[in-house]
Structures are given as C-alpha cells and as structure tokens.
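*Asks:* For reference, the structures are reproduced in the following blocks.
Where a number appears in this text, it was derived from the coordinates with a stated rule and is not lab data. All values reported here derive from a predicted model rather than from experimental measurement. Cβ atoms are built from the backbone, for glycine too; each structure is taken alone.
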Structure P
C-alpha cells in the first residue's frame, strides 16, 4: 500500500497589501500577481524546476529561423464562466499588453512581436529578431475578451471579480465599507486543463502590514504567510512554525558612480572595498541567515553553469589586512583624523594636492538596507575610508537620487526575473533614465555579449556568453556584489507537493498549486501509477 494525493481540504494564506488590478496586463502589486497566478493560465506554464510545459496549448512549432512561433490550443479549454478559450482571446490579451495607452509593466516583453489568427484554435507569433526566452513570454495569462472589451481596462469590474482559465476560480469575496477587499474564497476549477487541483478551497486574506499578518498567523486565522522579513521568520521558526525558503534572483550590491565620484575610477579602491566588507556578517545579522553571499552580477540558480570555485576562505581580519595593503601600495596614508588621504605632486614638482578617501552611500530607508549600510560603513571606516550614509524614502530614492544619477555609491537591489534583464542593468545604452545601469557602466565588449546572448537560441552557447559577461564585469569592478536574499514562506504543516526551489518572483510559488495537497488516500501500489 502507498499514500497518494486525494482531492479535498483547504488552506488559508495571509498576504500583505490589497489587490486592485487582478488581470495579467496591469498586475502591479504582489497581491495582484498572487491572484493572477492562481486564476489565469497561459499557453505555457512554468514548472517549479524552471522548465516549461504546455498549458492551454496542445503543441507549438518554431520556424527554422526562430522568428515564428505557432501555438495550437487544446480541444476543450474553458474560462471559469464556461466560455471557450479561443485564438481571439489570445490576440486580445497580447494587443492589450502592447497598447501604449495602457502602459502595462510587461509591455517591453512584447515589443517587436506581432500576433496573427490562423483559425479558432491556432495563433502565430512573429518576431522581428530571435529571442531566446520567448517561450517564457507564452506563460502570460490569457484574458477573456468577451469580459474586457468595450470598457477601459483599469475600470472594468473584472479587476475585482476576475475570470480566467487557471486552477482556481473566485467563489466569493468580502469587502470593507470603504471598498477594500478583506479576503477572497477560491475554489478549484473542475475544467482546469491540467487536471482538477487537489486542494478544494484556498482563502487569501489581505493585511495592511506584517504585524497584522503575523497576528493572523499566530491566532490561526491563516495557515500560511508569504514575504515575511528575516527577523520575524527566525522567531516563527524558533516557535516551531514550518518555514520554507529559496534564493530569489535578486542582486544586492554597492554600485559606483564614477561620473560623480572620481575616486571610483581607481580599481584599487574598489578592490579594497570588496575585501573589507564582511558579507557573511550582513547575511547573518541583517538577513538572519536567510540569504547567500554573492560575488557576481548573475544571481545563484539563474543560469545553469558551473561557476569556477573562487571563494575566498580568508578570515575577515585577513581580508581587512589585505585591503589596507592594497591602499598603502596605491599611496593612501592615514591623516591626523584617522582617515585615508593621498598627496600627489604636480608637473612642476612643487604644487601638491591632497585627496581624501571619502564618499557617500545612498540607499533606501527599508530596515534591511539601512542596517546593511551601517555595517558597510563600520567595515570601511575600520580601514580608514570616510563614509557618509544617506537614507531616503524608497519613492524619493527613485525620483531624486537614482533617476538623475545623484549619488557617489548606491546600495541597491536588482530584480533579475530573466537572464535578459541583465541587458537593462549593464548595457551602456541603459546608463540614463529610464535605463537601470546605475553603475553608469560602459564596456563595448559587454554590450556585444549581452546583445548576442539575447538572440542565441542554443542554451549551451548562451550560457557560455553569460560566463564571459561575468568575467568581464569582474575585471572592471563597476560594483561590489553583496548578497541574494531568500524568499521566505511560512507554510501549513499539512501542505504537501510544494516546490519553491527555483522561484523567480514570489507569485511563482503558486505555479504548481494544482499539485498541492493536504489529504491522502492509501491504495495498492499498482494503482498509484
């Protein structure tokens, strides 16, 4: 006899924030995206291991030049309201996300892509140039055109009462008197194309802040909670809650603006900074161990190549000593105030100028960033660098500091959802707003590598290019890379079938929710296959 998953049971999950746009085109907040992940289906679906499987599609064909993708829908695919999913729904959805008036945050993924209807079940996507990750685009949720046509997308009632073709459908919802949603009750969709989900009911409850979410968890109002801060996760783990975690593809680092602070043109200074910062201490004290130290611009688990083991096993004291030696050889000496300075002689060998080794670090006022900045300051001042920390409210940081590039060094996190996002952070064309090349980095070789990688279909060849990209970045040192944090998930002890090992964004935890289960049946092993 063996245990097999059985249909039935329920779970309730607490989420910070309230959904407003429960549709794939406009989903902005984590709560929006969580709902979209449960309610909508795409032509393809991402597996927990990062691989792709067909979802609404029965099959797809790719032309030899990798410019045409033809998808054929399965015979019986339905929306939650009983209407069939057709080629018209796919074309409507893609045209909505591409509409410049709507300003979808996902519009960039579809630039240069046109879509044509072949028949009721078949659509053809035509690309202007090969794009290695186009199949990931095909996981985009398909919207029912009959519900959305004829009214502005942001005003449509389907934002609050969404209908998709995904594993779960809305049974009912509860609102406060001011219209804010308290919770949604979702029920499994019998006609979900990959099979009816095991768990019958999922309740999503929404809270304004983490304290309220933790209280709901401890009172039993919810079984699960996502996106918990490391300090609270550690407390809950000590209280015997089940804590699951996985590395997120986020790269936190110190990015240097050579245009504003000339000292960063000196690689010796950046190498000394890299040696002096105790990254392990940041991971242990700020992230409570929920994260990993990094030395590269590509986050762990993102690209499947074996990085050469170059991890420095020196103690922090040894690294501090090495940092001081680097600076001494470069001519830096401590002045009367204990901070480093360098005296240079002019061409006439009489005029001397003194440069102080001082700069500011700008960052957000989020607790983890502010605390990390303080630890970095302590490490750098211990070797004689004078550091001023400037913290800003996150919105202010973006508008007044990052967009005009008004900072010496920026303590910042890059969200890298796909390897193609590396272009936005490192290509020289992205140095000015709205580009995200915050290190103001220019390297023609890097530009070429990133351009080539985006159109290289063969995975092994593409991986080789990203390995070259990392090598080049290490030579130039436009940033010091610090850590990648974990996604932290407090999970019901009864839940089985969960897999978050290759999670890209928090809503990905629901990608295989149709395979989750809380109840089992005991059957003869021969019948379990």
Structure Q
C-alpha cells in the first residue's frame, strides 16, 4: 500500500525518483538563474549559486560582520576616503593561476564599463573617477589603483560609510580576465572564479550542478558537490522533499502549519529573522494619497498586529518603521504607528474623504490577494472604498515604477547589512520609481539627513542622522509599516551543519555535511 501511495503521489505531481550522486546536497531553486556573471546578476537564485563560485575582497560572516576574503587585511585612511587592501597569496582560479591586484581592477572596471551594461554599476558610483569612466571621459577609473601584485587601493569621492559592506555583494566578486575575454557573453554560463566550488553542469530550467574544489584557500568543503534543482511550484518541491529527493527546502506559507505541527519535521526546521520590511506603500505624488492626513487615516485603520497573529500565523515581527529591527541601532522617538479604528473614521470624516475610491495594486499571488481583501475590509470600515487590481509580476512592477497605483503591497530585502540600504533607495527623492522610491515620497530634510548619515565617519553621527530621517518618514507616513518576515527552512534528518543566513552571499557551502 505504501508503494502504491508513493506511486500515486509521483504520478500526480510529476515527480520521479532522483538518482542521487554520493556526497551531494540537493537544494531547490524557484527559478532558473538569469546568469552566473557577477556583473549582470540581479536575482536571488543566481546570487545564491554565485556565492559558491566566487569570492570578493571581503565577505560577511554569520553575525553580519565584514571579514577578510581574498583580501587578508585592509586599512581605511583617517579621512574615510582611501581603502587599501592586501591580497592573500594563496588564492587561485580553477586553472591554478594566482589572483593578483590586476584581477580586482579588471573586475571592478568591468562592472562600470558601459559595454558590460551592468545593472549593478551603482555599487561603485562613490569611487573617484567612476562617472568620467562611465561617460567615456577617461580610460581608467582614477579611484581604482594597483599598487603592486598584492596591494589594491580604492579612493572614494567623499566618505561613504556603507561602502565596505557593499563590497560583499555579488557584483564585487572577482572574475578571471582571460576567461571572460575568451568566452565573451558565454562567460555567463561558463563561469570561472575563486570559490570553493566549480560549475559542472547547467541544464536550463532543470538543474545546476557544482563540484567541490579540492584545493580551496578557505579549506575544502565537506561535501562532494551541490545540485540545485529548479522547481517553480511549491507543492512539487515539498513533495520532492518528502520523497527524499531534496535535502533542504524553504517552507512556503501554505505549508508552515503542516510542517511545524508534524513531529517528524518540526525538530528539523530552522527559523531566521529575515532582513526585510513588508509594507503597504502609498503614492505621495498625487491625490488622494498625497494628503498626509489620509495616509495617517489608512495607517490607523489597519490592525497590523491582528493580521500578523491570525492570517500570517505569527510568521514575522511588527515593524515600527522602514529600517529592519536587526539593523536599527537607535530608539525611535515620537508617536508610534498604532491601530485605532475610531480615530481613522473620524479623520476620514474630518477631511471630507468619505467614499473616496482608492486603487490597490497587488500581484496575482493568492496569499497577497487574500491579504488585499483584509486591507480592503479595514479601509471600508474607515469610510474608504478600495478597488483591488491584480497583475502578474512584470506588469505589476512596471505599474509601480510608473506610479499607477494609489496604494500597493511590496517588500524590501537588504542588499547589504546597513540601515542606509532601507533609507536611501526607498525614500531619497533622487530614487523615484525603479530605483526604489516607488511611493514618490519627497522630503528634502530627509534627503539631507540620509546624505549626512552616508558621509558621517563616526558611528554615533551616522546613527543620529538616520534616526532623525526615519522619525520624519514615520511622521509623513508614505508606508503602512507592516512587519519583518521570518524565514522557515526544513532539512532532512541526515543533514548536519546547515544554517540559514540573513544574506544569501554568506553561505559558501563549507559548513554543511551529510551524516554517515
């Protein structure tokens, strides 16, 4: 009977027994990586794989501290402008060639070069001479200098405190020049880096297979390799996991209760406080949401705590502002966002907004669609009418970039662990639309405070500027600050050493092992 049941499950969901390679860990990717060229990567799937294939000058550890990687050590000048990195002498590419400072120069300038068309050039925009290089006014970036074979220097235009953390990101990974120049565009599918693994196989929309490097400067991995199976559907992925064809899988909301209440699995579930903020954004550039009083009424009308505890099954932490709680190093002063249905109704009446029609845009995801209906009911109780419009992801993103929504549902996940990453892209007036400020919020005092924080050398000054900026943002209410989502990942009992990290570039695949 058990065999018949398994056969039926396999037939129903299109799953089949997987011929597992000895010593390999099997993961799931939701989507096919767009590319494995660090200069071009923008998606999480590709970044997750690339972290095993490449290294940067520096990287993050599990406590979100910046630690040495290819660079064994570095110094920063007293004025906060000059970084000097001393490279390790034992780092090499797959063909055995040692990494030198010229490889760092090539990799960084390649990201900035117009012909590369990198969407990630912004991470080097603070480097001296970057603009002239991108505009064709210079043949090299003046702020990137090779001192000798193992010493590399970066000069900034002005102090920029998040810069060292930004160097841990995927676009700052080091590539092998001769391989890139030989392969051209094909390098995206035949990568060559210094990481602990190499690409063995990539079957588009099916799987990506990595094999261990025996000689890695950080010590060889404990496993023979990693197989990423590309499975878009949650139900299929969970079925494959329960059949033993996957070793580790993230739990979607629909499966949270089942796995956490099952004795077999609940002991093998990892919980992580995600570095994200989920929010209901309000278009500040036009009526009706350009009226700050109406934005406050919307915030008052929604019981975030109840939604989180019931509909969302306590899978997160309430947000008090845009900066994720894990990165906020200050106490917010002033009035906190709260739920007060009567105050919301009174405010709507006092500004003559009863019956106002608000267009709410959401994606076609069922959980988000259900959440939109909950929001709709809360706002209806406050005297507002809400029209819900669902769009598939690409159309949804385009609509938000063009400012078509009155209100919308979105989240922001940290690119690097710095509070600035939750302030500058999302609220600085220079970033309206695709750059992140999709509410089209404008407050020039906030602009100045964010810029002060970016340039502040002392941590106290930086935090004070960011605190003041965040308090003004909360006061202006361009968002309903909802929650910070927790992540849940389940592993097979035979896996050991697995850990969930808040930033996907941290995991190099060196700690995980298979229990014998």
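*Asks:* Where is distance in nm of label points 7 Å out along Cα→Cβ at positions 23 and 495 largest, in which of P, Q? Mind dumping the intermediate values first?
*Replies:* On the way: P: 2.9; Q: 2.0.
Structure P gives the largest value of distance in nm of label points 7 Å out along Cα→Cβ at positions 23 and 495 among P, Q.
*Asks:* Determine which structure produced the value 87, 56, 53 for Cα extents along the principal axes in Å, calculated from the coordinates; the candidates are P, Q. Before the final figure, lay out each step's value.
*Replies:* Values: P: 87, 56, 53; Q: 73, 72, 37.
Checking each candidate, the match is P.
*Asks:* P, Q: which one has percent of Cα pairs over 27 Å apart, for residues 199-406 alone, as calculated, at 48? List each step's numbers first, then the result.
*Replies:* Working: P: 48; Q: 51.
It traces back to P.
*Asks:* Sticking with this structure for a sec: Output the label of whichever structure in P, Q has the greatest value of relative contact order in percent (Cα under 8 Å, 6 or more apart).
*Replies:* Structure P comes out on top.
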